[in-house]
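Got some structures for you, see below.
Every number here is computed from the coordinates shown, using simple stated rules; none is lab data. Quick caveat: nothing in here was measured; it's all calculated off a predicted structure. Cβ atoms are built from the backbone, for glycine too; each structure is taken alone.
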Structure 1
Amino acid sequence: MQGYNCIAVIHNNKTDWLMCRRLKDPYKGKLNLVGGKIEHGEDHLAAAYRELCEETGLTREDITLTRFLTFDYPLDDCYVEVYAGALDKEITVFGDENKLLWVSMSEDFFDMSRFAGEGNIGHMLEIMKMHYQVNA
């Protein structure tokens, strides 16, 4: 079964989170969280930090990630682990895989015309609100 991760980076202002505008399919042109594949035999948390660094330049020294959700897709033979962490200071993010931008948590993340994931991003935010002190 193939594993994937996605990472919710909460801005130090606690009102925005980091998203990327997808440059390729699936979800080309839509906003999504950063993340990617978990390699066979790779530690899952290490994979989340690797993907985060590759896509944003953020490292373990910048943010502490915690897994807070897992989506299981048995018909597609895959699963997605969702990690989150909050920055405690202003940090510049950079990446060349997809365009990165800070998006207000007050957006309608269930709007599938703008956001990837068939409503999952909205669900993730609602769960995050219960466990993180965010101002969504």
Structure 2
Amino acid sequence: MNEKMIIDASSLYAVVDRRDPNHMLATPFLRSFARQGVFLLSNHVFDEIMTLVKMRLGVSAALQLGMRLRNSRHIEMVIFGQREEMATWHLFSRYMDKGWSYTDCASLALARQLGVQQAFTFDHHFSQMGLLVYPQ
């Protein structure tokens, strides 16, 4: 289990909310990749998904997801330090012509730092960044 992939809030939300239009793509992909690799989850994406789930599905759903993410052996939590934050800020301020959120830039900074070329996401910004987006 050595393959690594960035995981985004859009894909996590699709897994959690059965009414999400991408749910039927997200869930089997998550299970399939988890057999061979690990998802990299930054504290920025964790913050984003906890807030989104709490606002849309309620505090109970957010707490349940948070515990599952924190305890999963298929998720590697990455807490940003000063170096990662500076790289994120550099990307955010450099690509002002893009619609990339600060969290998107954090994911790109993490991918570049660790040499990861792929992301589990439904956000088109990740393909703009040059990452391979899954599921295809």
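Tabulated results
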item	result
Parent structure of the calculated result 1.0, given that distance in nm of label points 7 Å out along Cα→Cβ at positions 44 and 84 is the read-out and 1, 2 the choices	2
Of the structures 1, 2, the one that 13.2 was derived from, the read-out being mean count of other Cβ atoms within 10 Å over residues 20-27	1
Which of 1, 2 leads on mean count of other Cβ atoms within 10 Å over residues 52-59, largest value	1
Structures 1, 2, by distance in nm of label points 7 Å out along Cα→Cβ at positions 92 and 116: label with the highest value	1
Entry that produces -17500 once helix-only ellipticity at 222 nm (-39500 (n - 2.57) for each DSSP H run of 4 or more, over all residues; to 500) is calculated, selected from 1, 2	2
Read-out distance in nm of label points 7 Å out along Cα→Cβ at positions 36 and 108, computed value 2.7, structure in 1, 2	2
Given 29 for relative contact order in percent (Cα under 8 Å, 6 or more apart), calculated: source structure among 1, 2	2
